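Each value in this text was obtained by applying a stated rule to the coordinates, not by laboratory testing. Computed from a predicted model, the values in this text were never measured in an experiment. Cβ atoms are built from the backbone, for glycine too; each structure is taken alone.
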Structure 1
């Protein structure tokens, strides 16, 4: 027995995910009306599309700044997309502002894991190993790996939970924006300034 898919269900899913109406309807049909399952289907499709679009060159975009209330924290960021049409789009601009706000609030170290300075990673590895002293070698290795994963989740922008919605990582937010705009989007670089730091 299949559930009837209403226009309201499709529209609500579209608002929640940013996917197109026809994709939302198909996902709801495939999920037999289960909104949570349909959302998962759309997220998987969005990630697959984001991977496909990841090879396309993103040379356009915007540079955005954000100064937190009181003027004690500021962020300057470059986010790239494929065309100036998307760069001027309100959804894209709102996405970039959200990323600025997140960086001001959470203070990541780098955009990707590869950009984290090697000396910081090594320092974290040494701290984790010293905390696991006296344990069997296999346990030490697992503890060190676990602590490094936690370190990356705290310091890498794409791995961090989004400050406005902790159920979603910044990587998820980028993927959703790629799905919404239909273009490759890359957070190229950022600088976070803090008074006295």
Structure 2
């Protein structure tokens, strides 16, 4: 009887450890990305202003290859660059034979979308709003389904070209391009 009890306890412990094997702590870079300056990627839209040059001032999309097609100078690499880095690139290229001392400003007009999947009312693609949290993203997706695990979610995020997935609380902030996955609860 004692042996059978000990085997039952060992089996339960093995199952508990196996159940935890799929969970990995969130890498430090995952949360560090939130406090870093925003970098552009495909799907973003920027407003580029060249002061006193109305013909150049406009809204431009970052294409799938990560470039902004800008008049006179051609393709500007945007993927992985901040808005201030883009300003410098454009100003340098415009100085090479087009304008004497260009004053360029770049600001985000529209962020790339987020994706909400799993146990929500309406899974899909949604617009990102600065300051958005997991709670707000789930609310935009129609709220939790009846089977949803409401304690935490999995977020997949591209950090410097590396795709990472981590389990976070629903009060955590999200970034443009994140994929939020609401898991089904066990009970």
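Okay, here's what the table says:
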quantity	calculated
Structure (1, 2) behind the derived value 26 of relative contact order in percent (Cα under 8 Å, 6 or more apart)	1
Highest-scoring label, criterion being distance in nm of label points 7 Å out along Cα→Cβ at positions 58 and 178, among 1, 2	2
Comparison of 1, 2 by volume of the Cα convex hull per residue in Å³ - largest value held by	1
At a computed 3.9 (distance in nm of label points 7 Å out along Cα→Cβ at positions 42 and 74), which of 1, 2	1
With helix-only ellipticity at 222 nm (-39500 (n - 2.57) for each DSSP H run of 4 or more, over all residues; to 500) derived as -8000, matching label from 1, 2	2
